[in-house]
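Only the coordinates and a few stated rules stand behind these numbers; no lab work does. All of these numbers come straight from a predicted model, not from anything done at the bench. Cβ atoms are built from the backbone, for glycine too; each structure is taken alone.
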Structure I
Amino acid sequence: MTLLDRTPATADGRPPRTPLLRIEGVKKHFPITRGVIFQKKIGQVHAVDGIDLDVYPGETLGLVGETGCGKSTLARLILKVYDVTEGRLFFDGDDYTNFSRRKMRPLRRQIQMVFQDPYASLNPRKTVGSIIADPFRIHGSVPKGKIKANVQELMELVGLNPEHYNRYPHEFSGGQRQRIGVARALALRPRLIVCDEPVSALDVSIQAQIINLLERLQSDFGLTYIFIAHDLSVVKHVSDRVAVMYLGKVVEIAGGSTLYRDPKHPYTGALLSAVPIPDPDLSAHKKRIVLEGDVPSPIDPPSGCRFHPRCPRSREVAAEAGYSDQPHPQCREEEPALAPHHPGQVAACHFPLADRAVIEAS
């Protein structure tokens with residue numbers, strides 16, 4: 001039993017829920033080789049480096065972090081597009097970490113994905129009807145004579161005109177193409193859908209339409225989402241819980257309202273301090289946390305806490321303790337574990353932020 005099992009569902013005294021998806025100690029390292037014929041491994045990229053995460057039925061788990069922190073790699077590990085280097089994956093209690101392609105076939109009906117780029121994720125040589133019908137044909141879940149009717153029903157469900165069955169992707173707008181991607185993901189009636197930045201390539205007004213569509217489908221079909229995004233405002237709107245990633249690791253997990261009101265990890269605080277506030281009075285009182293330096297290389301990640309080279313909190317505590325202008329020695333040498341704070345909130349930090357450390361409004 002890990003700290004991640006202490007979910008908000010247990011705070012009111014009810015027994016803990018069983019996770020639909022469980023990720024235990026998952027790592028993905030990509031080898032770096034030299035040579036053409038006789039290749040020699042000279043290093044490895046620590047894309048995902050030890051993640052424990054539970055996703056519960058019917059919830060939306062937001063996954064945020066900087067570009068290159070491993071969000072999309074984790075999504076592909078969940079779908080078994082990549083094999084894990086270390087760790088285990090469980091879906092509905094079954095360990096599918098080492099499933100072959102044949103054994104994964106039934107499970108793929110339960111886990112689907114909506115991709116980031118609606119222009120690149122659809123085959124331009126196929127009609128929309130053929131694209132949405134592919135899951136039916138591959139899995140044989142619908143008789144051939146009923147495929148067209150099912151496809152048109154899906155198109156109507158996601159807000160597309162069923163009469164456009166024979167059109168090609170280039171004849172649709174970006175928002176309509178993303179609706180096609182949602183319809184394709186929904187075809188097999190999955191239980192879990194991984195949304196890899198599904199609105200980042202769309203205009204703001206279209207983003208709202210796609211988000212509303214996803215929420216309606218979740219309500220109608222009892223879907224569970226993993227929602228990957230850069231836009232923290234979007235994540236706050238759609239997520240029940242939010243997991244924050246940095247350099248291949250999850251550094252904080254909390255309920256959406258708790259995380260945005262009272263972050264504990266300095267990296268989470270820095271991310272939230274950069275979110276614009278439309279109210280000028282509140283914005284004037286917001287405490288901005290500015291990070292120095294660049295994200296370290298995942299080829300050679302820092303020792304101890306991976307955030308310590310850029311962490312203003314670590315330097316602040318070190319200065320108070322009489323150390324030189326360097327991160328605190330504990331941060332440099334000892335990797336922090338996810339520790340509980342508020343109910344349902346865990347953060348991996350030796351010196352977490354004080355309550356309401358990001359926004360202080362008069």
Structure II
Amino acid sequence: MQRSFSFRAEMWKRLKKNKGALFGLCIILIAFLLALFGYVLAPDHSPNADLQTVEIQARKPGFSQLFLKVPDKKDDHTGWLAAILNGRREDYQYLPITSYTVRNDSLLVMKYMDEDTAVLQVYSIGRLTHDHPAELLSRNIVTKRYWLGTDKFGRDILSRLIIGTRVSLAVGLISVLISLTLGIILGALAGYYRGWVDDLIMWGVNVTWSIPTLLLVFAITLAMGKGFWQIFVAVGLTMWVGVARLIRGQVIAIREQEYIQAARALGLTDSRIIIRHILPNILGPVLVIAAGNFATAIIIEAGLSFLGIGVQPPQPSWGLMIKENYNFIITHNPMLALIPGFGIMLLVLAFNLLGNGLRDAVDVRG
């Protein structure tokens with residue numbers, strides 16, 4: 001136990017010296033905080049950040065618009081925990097306007113239709129609020145700024161980017177857990193028992209590895225159906241082969257060590273030897289491949305969502321956001337598609353930098 005603690009302390013000490021790995025770790029921690037508290041931090045906290053205002057579709061970053069908040073009673077009694085996890089429906093409809101005038105007990109607004117058209121609409125102040133008209137101007141007339149612009153449905157890109165972090169991290173996390181579970185179990189059995197067990201497992205590994213990753217994911221996804229949870233399993237079942245080969249090689253190198261022979265001589269069971277004496281000593285390589293698989297899962301999920309067989313709308317996904325806005329790349333607003341692409345690039349880079357740092361940190365020969 002003391003040796004394990006000292007090894008972890010030494011690994012952390014070596015990892016802290018790697019600036020790239022620390023940068024990647026900080027980006028990953030920020031991404032997890034965004035995923036956990038996304039609906040609290042996002043400007044649009046409606047479910048799936050799906051508040052659509054088609055009149056202001058495809059606007060550039062920094063765009064701002066004047067709105068009239070019209071009460072919309074929906075009897076929504078969402079609790080605070082449900083609001084953090086799934087968002088909360090708006091109590092207002094946001095009506096884009098260009099100007100407004102208070103006249104007696106009425107509010108006259110020019111509803112924004114497009115750059116050249118505005119339509120006059122009249123609202124009763126009593127319908128909007130029971131306050132004095134001066135209070136109306138401060139509560140029901142608001143200006144919203146879209147820091148990263150709006151998509152083709154008029155939704156806030158920043159909000160959907162934040163909420164979309166959940167999908168990328170969830171797919172990466174669940175897929176890595178699935179791949180590590182299968183890979184560690186099968187790799188440990190193949191490396192420890194050798195013989196026909198090794199031959200059978202490695203035959204399965206080689207067959208799986210011979211199938212192109214995307215083709216295998218397509219087959220699994222089409223068999224299980226499109227959806228949020230299906231993509232976890234599909235991605236996880238394609239990445240276990242690399243883990244199994246790594247674990248097999250590590251177990252083969254360790255199984256002949258003296259302390260393993262001593263454990264056998266003491267009559268310890270094979271399962272106890274594998275779990276208590278072999279696996280803890282190959283934790284370093286497992287962490288490295290887990291970081292690499294996390295980055296791979298994010299890219300695969302984005303690609304599947306871009307092709308339309310991953311996460312389905314209106315749930316935000318970075319790959320789906322690129323699909324919805326990629327035609328703007330050759331028109332007047334390429335940032336709508338490039339922004340989620342930058343998000344994918346930054347998060348994948350962070351996991352790769354952390355993986356490289358972990359590789360150096362666990363290399364005791366360095």
Given 58 for percent of Cα pairs over 25 Å apart, calculated: source structure among I, II: I
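A value of 28.7, 91 was derived for Rg and Dmax of the Cα atoms in Å, for residues 99-242 alone; which structure in I, II was it taken from?
Numbers: I: 14.8, 44; II: 28.7, 91.
Here the read-out was taken from II.
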Which of I, II yields 4.0 [distance in nm of label points 7 Å out along Cα→Cβ at positions 123 and 275, calculated]: I
At a computed -19000 (helix-only ellipticity at 222 nm (-39500 (n - 2.57) for each DSSP H run of 4 or more, over all residues; to 500)), which of I, II: II
Value 17.2, calculated as mean count of other Cβ atoms within 10 Å over residues 35-42, assigned to which of I, II: II
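Work out relative contact order in percent (Cα under 8 Å, 6 or more apart) for each of structures I, II, then name the structure with the largest result.
Numbers: I: 19; II: 22.
Once relative contact order in percent (Cα under 8 Å, 6 or more apart) is worked out for each structure, II has the highest.
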